[in-house]
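Some structures to go through are shown next.
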Structure P
Amino acid sequence: MYQNHIPVYARFQWLNHPTVIHTLSLFLKPPVVGRKGYDKVLMFRWLIFKQLNGCSYRDLESMTEIDHSTFVKFRKRLLLKNLPKKIFAVLSSCIAANLDSMTAVIDSSFVQTYSRHNERGSEYNGYKEKNGFKLHQIIDWKTRLPILQIATPGARSDVILAHHLVGRSPPDWNMTGFLGDKAYDDWKLVATLKQKWKKIRVGIPVRRTVHERKRPIPDTVVRNRLSKESDRCLRRSFLNKRTEIERYFSRKKRVFNLGEERTRHLENFRANCDMVAIMEILEWSTKPHIWITLFTKLSAIC
């Protein structure tokens, strides 16, 4: 039966929260002229339901009495307008711009293709020995929310994509810390961060080189390591914060089912990443904490 309330488990009741409905209504407005059609906010929430439960469009049809092809066409129109990406960009920038301080954590996660074979936009990852895609993500350590992300084929370099993500971030963000693993050990990246945010602490461990495995270690190699470490904050208490993104990716795949969708090709994977990021922010917005006041500024943006 067609209804405004979506039946979900208790942990997903945020999907029916007024804040979620109001926030989505700022982006999904009915047409000014012509047929109104189904409620776009409700249709979008049913797509979220599909993602959370891993069901099919036929399952949505049996629950809503809306033809499954209507959901398929609605999703295609969203992708044609690039709306999931735009919604995520507005929500994430609104959060990042209003945080008192932000400790950014960067990492990437590999997702195998649905067919387990080569698909359009996928690449073979020799480390994983699989074909798939990669999600490169920057999150805020305190709120554990996605701030910036790029979805690429599965064999792209982490540090090169880190330069792209850092380049996209505005210099007026109150960035006080930046964390990453040894895959992001690049003096150019550290220099860019230091130049963009003067008081930032960079917690990227220095990768061990081949020359450091020799005994005795040459003095030039020791001086080179000390020179690299001098610009970074390598206190263990600070570096341990990086593990937050591991739990973040685990929840992204386990709770929000990223990578379990029955979709193919890179363009669909990018849309799925944007949808999941939107879901994470919407879930967070329904929690009774002070950050909910940030969403009152969305009306002015939209």
Structure Q
Amino acid sequence: MKLVMLARNPGLYSHRRIVEAARRRGHEIDVINTLHVHMNVTSSKPTLRSGGRTLPCYDAVIPRIGASITHYGLAVLRQFEMQGVFPLNESVAIGRSRDKLRALQILAREGIGLPVTAFAHGPRHAEDVLKEVGGAPCVIKLLEGTQGRGVILAETDASAKSIIEAFSAANMNILVQEYVKEAMGTDVRALVVGGAVVASMKRTSKTGEFRANLHRGGKPEAVALTEDERKTALRSAEALGLNVCGVDMVRSNHGPLVIEVNSSPGIEGMETASGADVALAIIEFLEKRARRGETQTRGKG
């Protein structure tokens, strides 16, 4: 197959591993900076160009689109889809996962376990929102934050109100969630590829930090998922329409609760902790499923 990866930094571990796995399996793969692609959007002959050349026909596209360029990255990915190139994850599915509120609404509709979450416009409803989640301590999240950025633990009602007011004054949209005390600063991530959990790990936050993200100093280690956790991960991926994703869950007294679904999960910590060859699993999925013109999102918003 002839593959293309959309990635701004080809030197990242995840990107290097996917490229290595593809070439080891005998495939051609180009890595193109997402922001260097420009589009000719016409009804007669739409094209994608980069570096002064028209991009060739590819069998599949692997989108590794950073959160800061989601809007432009999804526009580029949609253009590939319109030209019949099979996407590892489709643009609509990535868009759902990147909008935290929309993702939670979809997961809630499917009956998937979530922390109690509240959303309101403006600081006037701060007290009502806090009551909805059971008061402080609670977690306040920016809708567009990633890798633990824009996530704050408010330990008192007063501090929670101040944080909500500050974000509202800056015209930032936030979610307020219950703090699951029994998780004790840990979460589990299930890596889903093509409707199967191919690897899993537990992440433990460093001392003095409640966020377990590896970018925040969290420590990864191997973990065996419960059957409920495995089913929750698979149902979450299916609900959002993602072929490949990391499903982050906390272990609560009433079962696994999904805190985030990541459509471009890093694989370094996962491969190190679990010993699984995640990059190979991704390429093998494309070998089985990638067929030109089989994207499901053409014509959808």
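Just so you know, all these numbers are worked out from the coordinates, no wet-lab data involved. Since we're looking at a predicted model, the values are computed, not measured. Cβ atoms are built from the backbone, for glycine too; each structure is taken alone.
Out of P, Q, choose the structure whose coordinates give FRET efficiency 1/(1 + (r/R0)^6) of positions 38 and 134 (r between Cβ atoms, R0 = 41 Å, to 0.05) equal to 0.70 when calculated.
Numbers: P: 0.70; Q: 0.25.
Among P, Q, the structure yielding 0.70 for FRET efficiency 1/(1 + (r/R0)^6) of positions 38 and 134 (r between Cβ atoms, R0 = 41 Å, to 0.05) is P.
State the single structure among P, Q that was used to calculate mean count of other Cβ atoms within 10 Å over residues 182-189, giving 19.0. Mind dumping the intermediate values first?
Values: P: 15.9; Q: 19.0.
Considering all the candidates, the number was obtained from Q.
Still on this structure, please answer the following. Compute mean count of other Cβ atoms within 10 Å over residues 70-77 for each of P, Q and report the one that scores greatest. Let's see the in-between values first.
Numbers: P: 14.8; Q: 19.1.
The structure with the largest value is Q.
Starting from the value 18.8: which structure in P, Q was Kirkwood radius over Cα pairs in Å, for residues 14-173 alone calculated from?
For Kirkwood radius over Cα pairs in Å, for residues 14-173 alone, the value 18.8 is produced by structure Q.
Here is a follow-up. Where does the value -9500 come from, among P, Q, when helix-only ellipticity at 222 nm (-39500 (n - 2.57) for each DSSP H run of 4 or more, over all residues; to 500) is the thing being computed? Could the numbers behind the result be given before it?
Working: P: -13000; Q: -9500.
For helix-only ellipticity at 222 nm (-39500 (n - 2.57) for each DSSP H run of 4 or more, over all residues; to 500), the value -9500 is produced by structure Q.
Also, quick follow-up: State the single structure among P, Q that was used to calculate percent of Cα pairs over 38 Å apart, giving 20.
P
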